[in-house]
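Chemist: So, here's a batch of structures to check.
Since every read-out is calculated from the coordinates, none of them should be taken as a lab result. Quick caveat, the model's predicted, so the values are computed rather than measured. Cβ atoms are built from the backbone, for glycine too; each structure is taken alone.
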Structure I
Amino acid sequence: MADFSYVALSANGKEVKGTIVAENPDSARAQLKNQGLVVTNVKEQGLLDKEISIGPKKKITPRELAVFCRQFVSMSKAGVTIIECLSLLREQTENPRLAQAIRDVQTSVEKGETLAYGLEAQPDVFPSLMCTTIAAGEASGSLEVSLERMADQFEKSAKTQALVKKAMIYPVVVACVAVGVVILMLIKVIPAYTDMFNDLGTDLPKITKMVVAASDFLMAYWFIIVPVVIAIVVGIKTWFKTDSGKLAWSTFQLKVPAIKNLVVKSACSSLARTLSTLLAAGVGLTDAVGIVADTMQNVLIQDALRFSRDEVMKGVPLSEPIEDSGLFPPMLYHMMRIGEEAGNSEEMLTKLADYYDEEVEMATQSLMALMEPAIILVLAGVVGVLIGAIMAPMLAMYQAMDNL
């Protein structure tokens, strides 16, 4: 099998360019003809024609997946075939990784597989939620509806992620500035005053001695300190990927009130929105809850939802194990119970998702309001210690001169 670049004309006379996998040029022409295309040129791709990826793969964002779904729906409603949709989407996307994944999906569909099957073969690009929803849409003949729901889902997810990232920008920038200021003072300012401190001929205050010792240590052993700090950071990040690290981080998130408020409300928004999307696509409740559990970042919430899935398999209403978990606010399981009793769970979950989207925004703003003064106080304290270490011996010298 080889990759072939082709140029062809669609049924409406529009020029179509793309790539197809085939055994030889004749086979490629035959496949394109079966798709209703009039082939004008087919050429096997050489090494220089193929896309080469250097460096880390670019991550696929919810925004890009939302655009993928939205454009797919628009073209599908215009009468464009699935294969042509994929070909056009591949050419339009700016993310090489996504373009390659779409190309692989197109190849799978050209072989007669379903769209959902092709998406499932790219688990690092297309989430299981999307694959399951599209599979249900294909089975029920409502593919366009499923894609529209996924577009809404990804857009809401992108908005929520943007809010959380926005909340983290300020503290990260301030923390970096604080570290930079401390390092600059230790390697530039403090050494400049060291000789003056020595010429005073008096015993230096303890705070000055500590800062001078820290400066001397940093200047003498920076080549050891830097790799040690890097190793610690890498070690912590690696540990957070382990089961014990994930559990510790998840527990910490639910222990700190301000962080817990944001984490829980974000989970409620995601739970309600995803569950509503899956149920509307025709996915069974048990499978839907299992998929929702896999989308959660906090392992304690994830375990609670997996337990809820097991309870649902026994015939228990979903609202009961959600309430018994003790992790979710009363608003969530009370509204879910009302929806279960009234038989309109999908509508109730959509309303819950909209409500918690607003709550996530408010929780983000509240967290920012708490973090800003705390960070300023910490930064002021660190810089104040360094300034105090510089001024203390000078004040002592002035007092000694006054006593003469």
Structure II
Amino acid sequence: MGKVTLTGKGRRWTLGGHPWVYADDVVKAEATPGELVSVHDPAGGVVGWGLYSSQSRIALRMVSRGPEQPNRELWASLVGAAVAERKRLGLLERKGACRLLGGDSERIPGLVVDRYGDVLVVQSGCQGSDLMRDFIVGLVREALPFPVRAVLDRSDASVRKLEGLAPRVEWIDGKVDDLVRVEEPDGLLYDVDLVEGHKTGHYLDQSQNRRLAAEGAAGERVLDAFCYDGLFGIRAALAGAEDVLCMDQSASSGARVAHNAELNGVSAKVRFERANAMKRLRELAAEETRFQRVVVDPPAFARNRREADGAARGYRELNLRALQLLAPAGLLVSASCSYNVRREEFLSFLALAARDSGRDVYLEGLTGASPDHPVLMGLPESEYLKCAFLRAR
């Protein structure tokens, strides 16, 4: 069994509650890549157990605190608690979709498990989660109230490079050759391409925000920019919007939007335009096109803190353009999935865009990811998504 000894600073950091220990705070590591190790303070006392990484700046991801080694019972209790929480949230309907395991925020380091109907998609981001993948998936299957048809590993995120791991996409058990259909409790339908789709196939973290963004859309013209599969716009159409423009620079996005609009019976209201959203929003404003509701949900503008300055300019410009397209008393729904842009910073960018627009803009709400993407208070990195609801006069 491996052993890692911390510096005094590393000991204080760990006792403070953050589940990650950085390589600079490790004095000595006697461990193999991905191994579950005992974590010791400078005096030799055991402060807990974690998964060790030999290459990442995050050298340890803590699983437990205290001298007792984690066993199968502990892992099963962690998985069981996560699945039970989804049941409490009403997210275990067999035809629905949700995040079942939230990785580090639920003390399952580096491993995310999403569910689309009765198919699981696993995403591993560290050396330890690679080794534990099949064991944890087995515990998830035991905890679910229905059988699992197939399991896909979509461990192809760029973060694996930091762990010295190659991307991996493979069926672990079974195989699904077609799209997987999801039916949400209120009847929304959409199909997911698990192998080729973004992330694990879909943006589950925006599920709740899409519902909120559609409230009161009856009779409105709606713009859904950076739309991916168009579900912000399709939800607005289902809520009674009379005209919805979905926009994305990806040609495949157009096929997804058309397909999902047809599934939900709103094809007559939803149209797609392939365009660079930043450029096209400026053109629409110059044409004096106006919408009662605009959604901007761009990809991350800052993948690290070094990109924060560029992100500031990007968010300010994007939201200025969106505000210029809003009719009086219109609603702007603006999202940022960049962890490196903090909540306060994002709000400051929105305030600058509001000032630039020359309009009075009011913050009606600020939300995060859907509740199946838990935010652990000791892990600020788990709070990455911000979604602002702004009313412009």
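Chemist: I, II: which one has distance in nm of label points 7 Å out along Cα→Cβ at positions 120 and 360, as calculated, at 5.4?
Modeler: II
Chemist: Additional query: One of I, II was used to calculate distance in nm of label points 7 Å out along Cα→Cβ at positions 128 and 296, giving 1.4; which?
Modeler: I
Chemist: Next question, about the same structure. Comparing I, II, where is Kirkwood radius over Cα pairs in Å highest?
Modeler: I
Chemist: I have -0.54 for log10 I(q)/I(0) by the Debye sum over Cα atoms at q = 0.08 Å⁻¹, for residues 64-271 alone, calculated from one of the structures I, II. Which structure is it?
Modeler: Comparing all candidates, it corresponds to I.
Chemist: Tell me which structure, out of I, II, gives 0.95 once FRET efficiency 1/(1 + (r/R0)^6) of positions 104 and 344 (r between Cβ atoms, R0 = 35 Å, to 0.05) is calculated.
Modeler: Structure II accounts for this read-out.
Chemist: To test your reading of the models, identify which of I, II gives 4.4 for distance in nm of label points 7 Å out along Cα→Cβ at positions 288 and 368 when calculated.
Modeler: II
Chemist: Ok, one more. Given a computed value of -9000 for helix-only ellipticity at 222 nm (-39500 (n - 2.57) for each DSSP H run of 4 or more, over all residues; to 500), which structure among I, II does it belong to?
Modeler: The read-out was computed on structure II.
Chemist: Okay, next question. Can you spot which of I, II the value 10 was calculated from, given it is relative contact order in percent (Cα under 8 Å, 6 or more apart)?
Modeler: It traces back to II.
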